[in-house]
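No value in this document is a laboratory result; all are computed from the given coordinates. What you see is a predicted model, and the numbers here were worked out from it, not measured in a lab. Cβ atoms are built from the backbone, for glycine too; each structure is taken alone.
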Structure P
Amino acid sequence: MTSKPLSACLTLSAAMVLGCGPGDSGGSFSRGFAFLRERDVYVDDDSDFNYSHPIQLTTSGDDQHPSLSKDGRRVVFVHGGQELDVATASNAPSPSRVLVASGGQTNFRTPVFSKDGNTVVFAYDQNSVSHLGRVNANGTGFQALTTTPSYFAGPSFYPDGAAVLAAMGPDPSRYNQLVRVDASTGSVSVVASSLGSEACSVANRVVVSPDGNRAAFDARTFSGGACVGAVRIFVVNLSNGAVNPRLTDYPGEPNADDGFPTWVGNDQIGFSSNVGGADEVYVLPASSRMSSGGLKIPSASEPYYGPN
């Protein structure tokens, strides 16, 4: 698979979002996946049936955890673990810097835009504790959103934009609850006090469905009574905290890991998996149980679909 040259993708038309100019029908982006390939950020439009025209937005490598703004015009991601950057078609391959770690901050991860695109919420470590932070998308106004001694990870905005759903736990190796965190005050309320009978610790990301009724998360599973099993994708009902059985099952590769779930509409879930030995992006119905298949994008990881 070949990537669309950056030189062909540096202008926005009024009708497009993060895409090429109106004269380039093969490489424009209006809805689809942001993802990583060889630690650089790409997007690919889902109107391209087989996702064969990815647009490369960064070239320096060492990127992770891309996510799209609600309007699809921007991708926020972590660079080098210590920096939040924003990429667009117009600034590729030189993204805008939003925030650089300081004051003992480290391990930036899973940034997400607010619904209006004005702020970014993300997880980070400081003084051996994991927090959620909030910063304006222009880089101003950083503040710690959570201040309790618990550990927080993987935020995702609810549809109303007033709060994020996140994972919370008692230590950095066990994120075993789902909580609602007010995006203005940082107040925390428990949504699910456990991850069900199979999952024991959220691995990377929690993501709310577009209608706000469910969430998907990736979590390490129990094995022999310990939290050391493979990472799988799960769906939780946000009204009652009930967690469905794992989305996938690989009898021939029980140690294969799934990760980074993302909703594709309200009824499908995209995710990356190393089943078969290489990271690739798959999509399955959210109702799937112990299933497999659904390959969408080869040689890709950490997908994020949008706009939803």
Structure Q
Amino acid sequence: MLPRTALSLVAIATLAGSPAAFGQSGLEIPTPDFVVQRAWEHAGGLEAFGRLGIVLADFSTEENTQEGNPTTTRSKTYFLAPGPTPGRIEIEAIKAVSGDSGGRQAGWAVIGGKPDIRQSTQMMVKKLLTTNLFTLMLPFSLNWDGVLLKTVEPTVVKGVPVWRLSIEVARGFFHSPQIATTWRIDFDRKTYAVVQAESPATDLGKGLKADGMRISWAKLQDVRGIRLPGEQRTIGLSETGAEKAHSRLEQVRYSVLEAEGNAAMFRDPVPPGLRPTPQVGPSKGLPMPRPKT
């Protein structure tokens, strides 16, 4: 997914000085673009984020299921800022390496030394990269294609006055339909720091439900002037929004590699004769990204 065009950034800068309206509380409600622009500035700047080069996010993840069964995993995700592609995911425990060199149907995977020849892999890796990085890279990921900024309202989270931004992402944005396409992201009204993000539980049909998520961050790290979280905590939410026992805690360490000389890590290592044949025409069930405001 690519960043907004220069024309879009000019539009944002123009709108940034134009709050939308007064809410019922009498507060002057800022536009979604204004909130996002200020959040980018607080986190170090969108342009500076895009100049980072190749970012490595080294994950150590502890997850507890609803039944109380703990698991621990290690993985690495690389991406060329601003992301999510080109990118690469490494999971040592299952000897899996996958990547996407950017562009349409550019994904690949090697599992246990053998190429994954499933045609779906060509598009699925990009969705996996998006899923791994979207909440961790907030607010910068709000600039990725397929994200639609919708409304802003004032509320309070744990005693902190926040602006609550509602967004919607394109169907197929994430790797699984279990993740909702509507999100609420809260920003501190004073600093515009990201406070938390929530997505609702989803109805998958035939009596199947998937938990929603409430995500928060801690241990901010300075990565060449960009503030990124060193800890991400995810708590499952019921259909009513109540917290569940299902939780995940990710500890993240960052490194930055220069793009020049390291871009080869994103290229498909599978010999051309062993790669799946690219699909012709749009993929069934994968709509084009919705336009941004």
For this session: Please state which of the structures P, Q yields 0.65 when FRET efficiency 1/(1 + (r/R0)^6) of positions 139 and 259 (r between Cβ atoms, R0 = 25 Å, to 0.05) is computed from it.
Result: Q
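Comparing P, Q, where is mean count of other Cβ atoms within 10 Å over residues 163-170 highest?
Top value of mean count of other Cβ atoms within 10 Å over residues 163-170, among P, Q, belongs to structure P.
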Exercise. Hey, log10 I(q)/I(0) by the Debye sum over Cα atoms at q = 0.08, 0.15, 0.16 Å⁻¹ derived from one of P, Q reads -0.35, -1.31, -1.48; which structure?
Worked result: Q
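When relative contact order in percent (Cα under 8 Å, 6 or more apart) is compared over structures P, Q, which one is greatest?
Numbers: P: 12; Q: 20.
Ranking P, Q on relative contact order in percent (Cα under 8 Å, 6 or more apart), first place is Q.
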Problem set entry | With distance in nm of label points 7 Å out along Cα→Cβ at positions 51 and 123 derived as 3.7, matching label from P, Q | Q
Exercise. Of the structures labelled P, Q, which one yields 0.80 when FRET efficiency 1/(1 + (r/R0)^6) of positions 203 and 267 (r between Cβ atoms, R0 = 30 Å, to 0.05) is computed from its coordinates?
Worked result: P
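Of the structures labelled P, Q, one was used to calculate helix-only ellipticity at 222 nm (-39500 (n - 2.57) for each DSSP H run of 4 or more, over all residues; to 500), giving 0. Name it. Intermediate values should be presented prior to the final figure.
Values: P: 0; Q: -4000.
Structure of origin is P.
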